[in-house]
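These notes open a run of structures that come right after.
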Structure P
Amino acid sequence: MKGRKMTIKPGDSIPSATLYMMGADGPTSASTDDFFKGKKVAMFGLPGAFTPTCSAQHVPSYLSNAAALKEKSVDSIICLSVNDAFVLGAWAKDQGVGDNIIMAGDGSGLLTKAMGLEFMSLDKGIRCQRFSMIVDDGVVSVLNHEAAGEYRISSAENMLNQL
């Protein structure tokens, strides 16, 4: 998979897939069709829970800007990671996201792969590349794809400027 190019682009529909979240009584699931139908969604993807940049910058960026994004007609904010619901549930508590961000697990990387946003980490397996996007009623309208090792254009602050 090394060198694989991203396949999703503005104007494309989000692929159908099932994502997993930690609910009050354990793991729950929802389809991407349910997440995006009739809504404006800010979704950002990152390499993994509890990783340095993701924990210190990416999630906090969206958490501190959640109200501002919602003021710009964003219905929900989704954080996508190739982790399971249990890991994302623990990370959500650690980050204090509450109801502000949906921490969505793509445990097998099926959605990540369908969007062409995966990469192979030598020690962790399949991971999600860092990105952010605005999805309007299931269609990508804005896409910010980071170069490997960068964190800049996928921030909530950049997304606010694009809305």
Structure Q
Amino acid sequence: MEFVVFILHIGGHIPCHFFRRCLYRLAGMKIGIGTSIHMGLHLYNPHNISIGDDTVIGEQTVLDGRDTLRIGNHVAFATGVKIYNSQHDIHSLSFQAVSKPVIVDDYVFIGPSAIILPGVHIGKGAVVGAQAVVTKDVPSESIVAGVPAREIGKRQLSVYSYKIGRAAWFR
């Protein structure tokens, strides 16, 4: 697996969207139609990662597949988003790893350099502010920000129908 992750890391820096998407699919990621994954993606266990249709994953994103990671349709990740679904139990004598799934529903926006920790579910239409650290579930249509992330508002939309995806060939 380490060799596969190394190849994916190198391949993630090739400036051809089509090539990168094919490479990630070969490694076992499920990637929807019209989804764009920009350069510099870092992966752990890609076979546990699924990304819906018309989603954009920004540059230098980290996606952790050591447990289930499910990203919905029409989702936008800005640059430097980090999603982890495994961490160490700091209270364990053996410092053992604990893994929990992360679910990101449809029409979510995650701002630059935000961090999503294990076990979090981000509801439909939610917005995560730049550099937020999300440690617990985010309700649908909530806007959260800060460290740790707290709700600071609600989205004004009640119907979601916009499209996000675009093939950024050299990003």
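Structures P, Q were compared on Cα Rg over 2.2 N^0.38 Å, and the highest value belongs to Q. Distance in nm of label points 7 Å out along Cα→Cβ at positions 88 and 128 was computed and gave 0.6; which structure, P, Q, did it come from? Among P, Q, the structure yielding 0.6 for distance in nm of label points 7 Å out along Cα→Cβ at positions 88 and 128 is P. Source structure of the calculated read-out (helix-only ellipticity at 222 nm (-39500 (n - 2.57) for each DSSP H run of 4 or more, over all residues; to 500), -3500) within P, Q: Q. Taking 17 as the value of relative contact order in percent (Cα under 8 Å, 6 or more apart) derived from one of the structures shown (P, Q), identify that structure. Computed on structure Q.
A value of 1.0 for distance in nm of label points 7 Å out along Cα→Cβ at positions 104 and 120, calculated from one of P, Q, originates in structure Q. Work out which structure the value 12.3 belongs to, where Kirkwood radius over Cα pairs in Å, for residues 56-111 alone was derived from one of P, Q. Among P, Q, the structure yielding 12.3 for Kirkwood radius over Cα pairs in Å, for residues 56-111 alone is Q.
Looking across P, Q, the calculation of mean count of other Cβ atoms within 10 Å over residues 24-31 that yields 17.9 traces back to Q.
Only the coordinates and a few stated rules stand behind these numbers; no lab work does. The shown structure was predicted, so the numbers you read here are calculated from the model rather than taken from an experiment. Cβ atoms are built from the backbone, for glycine too; each structure is taken alone.
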